[in-house]
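Derivation of every value follows stated rules applied to the coordinates shown; laboratory data play no part. Predicted, not measured: the structure shown is a model, and the values here were computed from it. Cβ atoms are built from the backbone, for glycine too; each structure is taken alone.
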Structure P
Amino acid sequence: MSERILQVLPSNIQRRMQNGEPVTLIDVRSPLEYKSGHVRGAISLPLDELEPSELERRTGTNSIGTEIPLYLTCQSGLRAQQAANKLQDAGYSNLVLMEGGTSAWEQAGLPMRRSGTSLSLQQQVHITIGSLLILKVIFGFAVSELFFVFAALIGAGLITAGLTRWCGMAQLLARMPWNRESQKLQKEGVTDVN
């Protein structure tokens, strides 16, 4: 069973950074979300790529998360919690979650680094699902009433995503080429992509 993981406010992390304390912050969102706005100095390591060997490679040390605290963030905190659970299962014990994620950081008025005007993964999911629903309704009236069944299936998928906090559409979109464009740079060691 996983132990409870410490959570700290974004302002506390910012204070540590300003005081010159070493803070290793891993942002587990997709590369596109990372580019749309992240904490300066955060290392992008998407949740689906989070493995101990990759963590060591990107941070340059094997004492992160054991001897040295490892801070984790995502958009709101859910994926960071999943990352922490995954790392705990791999033997990491010195983990800290940024409470409220990057959204809370931004709402607190703390400085963000932006690398473009790309859409977040959540926005992409909303646009995709909305577009699919509109098409299903149009095709339902124009082509066949069977398209209304597909619209109902999309609704069932949304209910499932809400209940389980797992969204297949988000997983699919995260793997799209436009959401992976900066991963090549990250794998070459660039952490704070401009």
Structure Q
Amino acid sequence: MTYKIWENLEQVEKYANKRYKSWDQRWISNRELNMVAQMVAENNLSGPILDCPSGFGRFHHILSKAGEVHGADLNHFAVEYYNKFISDNPPAIEARAEDLPFPDNHFKGVFSFRLIQHIHTPEDRIAILKEYARVSSHWVIASLYVSSWLHLLHRSIVKMPSKITMITQNQLIEEAKSAGLKLKSMDSVIPGLHANRICLFTPEK
């Protein structure tokens, strides 16, 4: 698997300051934050919570209202940024999403945002979801890009390179099942216009 690699702390700071600066990206970010906050509140989700990948900690202030948040990211400088600017209590650690250094059911929930759309094979996506299911006892929130007829039509007309992998809702359900998870709810960030979905999973019993 490949992941975005920041090569120094300054790159993380620059990304954090500029990624959602434009009005449209800021609007999307605020919508995502509000949707996650609503999903957590409506389902009475609580911690401790693993935020993986934690990135630059965009969701920390939302998640921390539900319980203690533990950050984990593959990138050394993302972890350094998180511990310096977001929270070091508890400190974030370096870890791969598909090989987490925690015992079974160590957290009540796992939060993963804007990772899985960059994972291009079912086997790799299932490996990550399986690790999330292993270390969480109650819930997993993950964002994924789920295709629709509008996105398929757009891509058939406008040919452009993309590092984003979209899957169908049936694929999502099957891959989650293979990882030991059941899809409880799925909300679209921008219905009809954007493929990003925020999904709540629970352990499949």
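When volume of the Cα convex hull per residue in Å³ is computed for each of P, Q, the one that comes out at 120 is Q.
Of the structures labelled P, Q, one was used to calculate relative contact order in percent (Cα under 8 Å, 6 or more apart), giving 27. Name it. Among P, Q, the structure yielding 27 for relative contact order in percent (Cα under 8 Å, 6 or more apart) is P. Work out the source of 22.2 here, i.e. which of P, Q gives that when mean count of other Cβ atoms within 10 Å over residues 140-147 is computed. It was calculated from structure Q. -10500 is what came out when helix-only ellipticity at 222 nm (-39500 (n - 2.57) for each DSSP H run of 4 or more, over all residues; to 500) was calculated for one structure; which of P, Q is it? Label of the source structure: Q. Each of P, Q could give Rg and Dmax of the Cα atoms in Å, for residues 52-107 alone, but the derived value 11.4, 33 comes from P.
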